[in-house]
Each structure stands twice: as structure tokens, then as C-alpha cells.
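Below: a set of structures, written as C-alpha cells.
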Structure 1
């Protein structure tokens, strides 16, 4: 396999075909699964709105909630799509594993948040045709049902749809959704933390089309997805810290492309993560066939890949490459433990500004990469194009056939007062995320 970083627009366009057909049918029939708020719905005393005690559906409670209030959801299966349009609303389950949103493979999105500073936490969402949880400034519901962005429509109009500012997903379990598990698109000033995502035909966690992003993705577990964590045209103050990214087809990708707005991508930090064994065949197949890659930078610029354990990825551990029109430039790969990969370090970019230092042990392509493209600032001349190991990707399985995950840790005190997503992400101490000692290192809890 010599195409280590998949062209994201082609990949997404192919994946969306069946999703668009189903979502268009839902839009045409008005069957979005969202319950209308009954006339005369009354606000209960206090600032906590309970489902099902006070309201029969989550949407009714969300529509009645005032800014800064919490919608607290009791155990049950909720077969609805929810839209959170008001600011600073906290949507919380009382039990992460027993509060379940089920799309039934007929609704487009699980929970869509366009209200600034709003939160989704401590619940499970699965079997939606597009996304499990979507944070976005795209307020057009037709576009939301198509997955919110990318090749489903023309590149984002950032004037018409300014980014939603302030969002948080904490202890969310997302599995077996048609595109993304937790999807931040045209959103900034946010945190995705302590969550789990599996069985997604695009990626488990996605951050895209934001500049600056001012977003942190930390302490999550992503496995058995086409891509574990993905960032496309996502720039500046974006940190991916202390995550466990294992047994996907591709672990982490950082991309630039012209089918979406805000290219090129710039300035992400990927540090302290376990990125291992991303060769799983019990995963949804990518349209463009990527397989066996740990961390791939496709046309990204000025990114730092530091102190990650990258092991057992059959094609490549860390690879930097140039998609059409977007040379990868200024990327710094240093201090990682890269071992047992097809090729540990691969530079397939012609730009002289990328550097590799202190990654151990490391097979390299081209040979002598760290000596010839070290981070000491000296000139290096022209290098031959590096290559990954050729790996035949297995056929994969439909997203809805990936095994459901085991129970995940719930909030210790779900009755505590809700905290809206304001002032995020706060100070980031990247040094608190050291090089993981082994593949079984677990995400930290915040």
C-alpha cells in the first residue's frame, strides 16, 4: 500500500452515498424522529428538567430548558433525534450505559448541538445513519441530516454558518453509526473527553473545518472504526492527548483538502497517545482502502507528533505525505516510541521542512531518515520518496455489524450540578501526557 493518507474527499463521498439516500428520504417524509414540543409544556421547579418524570421525550425537555439548565435523562431506550439549539444546556444521562439513544438505522443524527456552550455527557448513542453526536455551527437541518459537511454539499460558507463556540462531550459511548461517532464540525472552544467510539464507517472522533479550533481531544478510547481519530482542515490550538487508538483500520489522520473549507490544515499537537494494532478486519471498510497505518499526516502543516507509543501497525507507524495541492510542511515527529510497524517512520513528502528526531527504535523510509531530515535545522538536500509496506486490506464489515462495546465507566455523581461548556478548553499542560509505557496504558480520567 503506497497511498498512506487517504484522499478524504473521495473517501467521504463514497461513504455518504447510502447515508444521503436514506437521509433524503427522511427529510422528504418529515420523519426525522424528533418529537415536537407540546403546546403548553410547563417548566418544572428548579433548573433540572427530568426525563421521563417531567417530559415524555428528551426533545420536549430540551426545548423547554432555559440557558444554563440541565436535562437529566433516566434509564431507557430513546428512539429519537434531538436538536439542542439553545445556549449552555447540559444534556446528561443518569447512567452512561443505561441511557441509550437508538437510531434504529433510520434516523440521521442522534444528538445535534448548535447552541453555544452546550454539553452532552454520560449516555450512549448508536445506530444512526450519519452521526452519533454532532456539534456544529451549520444550522440548516437539511445539511445536518446529510452529515453536516464535506462533499455532501459545497464547501462550508463560514459567513453564513459561523462556528458554534463552546462544546463538550464527556463520557459518551458512540457505536455503530454510519459516519462519525462524535463529530465536531464548524465548532471551536471545545473538549471531547473520556468517551468511547467504535464501529464507525468514517471515524470514531472527528474534528474538522475550524480555524482556530481551540479544542482538546483527550482520554478517549477509539477502536474498530475505519479511522480512529481524524482531523481535516482543523487548525490552531488543537490537541489530541492521552487517547487509546487501537484496532481500527487507520489510527489517527491529519488532512488538508479542497473539498472542504479552511485548507490547509495547520498546527495540531498529537502527544501521549497509544496508537497500536490498527489492522483490524472486524471494522467498516474505508471507501479508499486505507489500512494498517498508525498516524498519517496528509498535507498537514506545522503539526507536532510527540511522545506517542506507535506499535504494531502493519503498513506504517508514522507517515507524512502530500495529497494533490497540499504539500505537508513544517511537521515535527519526535520522541515517539515507534516499534513493530511495517515501517516505523515514512516521509513521502517532497517538502524539506518536515523533520524526525529521537524516535526509537525506528525502521525508516527513506533509509537514514532521522539523520537526513533531523530536527536540528540543517539543510538536507533532496530525499527519495519513502514507502510504506504493502498490505492487502481485508474486506471489512458493515458498520452496523461491528460488535457492541462493553459497559463503560459512568459519571461518579450524575446528580451533581451541570457545568456548561464555557471557558474551554482552558490551560493545556501537554507535559502531563508522557510517553505511554505499554499498549495497555489506559486513558486518564478528568
Structure 2
């Protein structure tokens, strides 16, 4: 495919990553067919229930040196922020071993962080531009995002992480107790220090944002196919169609951006990617009675706390379990409990609290899969963004669009190749 030619490109998946890819592919002059069985950004989607943060400092993988010492605690403590279900451990053991090994030393972590930073560095500006194009600029608030600590010693204990952010050029400000009280008087007195990512932002309604981007794809001449993709049709080595439950969708190229469903499609295209669900939970408390001037993340809870259109959202928790396992709604009770700890004056109407669980598609090494598949030059991967799909979506979309179009990519695609898994 050359930059001057045009083709029919099927984008499988209408979460934030698939939508960003679809729009970038359209910019290259291709006809886009968006294949998604449900509403773009609907409750079935990880993009619906994320923490809303647009954090340019989201560079660290979850796996860090010394994590292996904590694994027994993850199995034994059902209330911690990272939980592994015992009954699913046999099926997760291989992934978990690779996960621990990926963060076994700081050299590996820093290399991963540098690669992740390339996906994050310009994303806030790109999201603001996308929201403007889609006619929904009000859905993004650019007031920064802030980690809040019990005291400055907690911040200093993470000095290595913050030093990396500074070295990469991620601007942040230290916020002392008096300034923290002035910024968020409702915040519990136990929090006495903050670290604010000055260039950060957040989305006040991720579901509505996804719907607006999907509508923009259609307004620009794209098609929507409401169906679930299952496999591909090839003839003489060339892609002919994406097979769906409602029949084949003719196309010349395809991009797999189907979230947790991507692994099965990737196998059809010749790649075995160790993709699991890091099941995430959130609670939304309507009418909290106060605003939050920026996104917050407490050091003792490790969840994103934002003011959304629907109310105060607390999103986080990591639960490793099979995709088919029923939700453990106790996870949302833990989140709701932290809401009371953070904001002592918060009044909660239990009958109106909204609870959600979804599947964050995660690889063991903290990097997504973006690039051409092993089995076909016509099928491309763009999935596996784990906790950071929202911030990494615009650059991921530009990268895969360049590969689809045959242009020089905006960054080196090698670290994201599915071939790294063997």
C-alpha cells in the first residue's frame, strides 16, 4: 500500500483505541468500516468505565522490581488494590511469571517507560483536537491530574519514578498542605501533600466521547457494521473480508482493536499474544455536593477519582481472573469506602450508586501490540493497552495508520511487535 493509494480498511472495535485509529486512517484517504457489535463506548467497553485520566506521566508499567515478593499477598488479601483469584491461578500462572520478569530490574523498567512515554507525550493536545473536531470540546477538562499523599515522605519514596518523569520532560508541581487544602477543601486532612501533573487532563464522560468520535467517523464517510468479528477470509494470501456473525465484510486491510477479544483474532492472523483481562471496577456517586478541580489519585487507594457528568467516579482496582468469571462486587464496596475516607462530608445515596466492571486488555510487559501481523501483511494489531488506552490512543492510532498506509511511522514500531512474544 502506498500513500497515494486508497483501500477499504476494516477497524475491528469501537473503543477509544479503535476510534482513534479509524480517524487517522480516514485522514490518509482510506475508506473505513468500523465493526463493533455494541454501542461505541457502551457499558460493555473498557473505554466506558476507565479512570478518565489523560496523564502524560503514565509511563511506568505496573510490574516493578520486587513485585514478586508481593504476589503471595495478592493471593491472600481480598481487599487489596491488586487481587488474584485463586481458582484462576493455574490459567494465569504463565502470564504472571512473564509479568514479574518484565519488571525484574530498573533497566528493563526504564526502557519500558521510555517507550510508553512516546505514546503519551503529545496525547493530551491530540485528544483536545479530536474533541474539538467531534464537536464536544466540553468533554475534556484540562486542569491537570494530581497524586495525593499522606505526607511528603511518601512522595520521596517514589523519587525514582518522579525523576524519570522529569527526565522525559513531564512537567509536575509539588503541592504543599496549605495549597492542597485551598485547592480541595473537602479532601480529608490525612492527605497533606500532592504532586500535580500540570499538563494532564481528564474526560468527563468517556462513553459520550467515544460516541461522538464514532459519529465523526461516519460523518466523514465511514461505515458502521453492527456485528461481532470472528475471523478473516484470505485468497492467494490477500485479505478479502472480515467474517462476522451477520456475514463477511469486504475489505482490503483490517486493524484488530477489539480489546480483550483481540487475542482470538490475532491468532487467526498468525500471532499468539498473551493477553489477559485486568478486570477493573468503578463506582459513580451522583451529586456529591462539590467539584474536583483536577483528577485525584490517593496514595493509599491507587484509584482515579474524577468529577464526571454522572457524578463522582472512583475507578481502579486490579483483579486477575478469567474473562468469564462473575464480577466480585466487593471490589466496588472497597472503592466506595475510599470515597468516604477521602471526603468525610460526602453523603452517599446507596440506591443511586452506579457500579461497573470491565476488561482491560493487558500484556505482561506493559506495552500494547501495534504493527503488522505475522500471518498477513493486510492485518494489523492495535490492542493491549491495559490501564492506559485512553492516553495512548491518539499516538497508537497515528502509528497504525502510518503502517496501514505504507508511510514512515511517527515512532519506531519494533517494541510493539507481536513477534516479541515468540
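All of the numbers you see were taken from the coordinates with simple rules; none came from a lab. Predicted model only: the values in this text are computed from it and were never measured. Cβ atoms are built from the backbone, for glycine too; each structure is taken alone.
Below is a table of values for the structure above.
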item: Test item: mean count of other Cβ atoms within 10 Å over residues 59-66 calculated as 22.5, pick one of 1, 2; result: 1
item: Ranking 1, 2 by mean projected area of the Cα convex hull in nm², for residues 219-354 alone, the structure that comes out highest; result: 2
item: Structure from which -9500 was derived, helix-only ellipticity at 222 nm (-39500 (n - 2.57) for each DSSP H run of 4 or more, over all residues; to 500), options 1, 2; result: 2
item: If relative contact order in percent (Cα under 8 Å, 6 or more apart) is computed and equals 27, the structure in 1, 2; result: 2
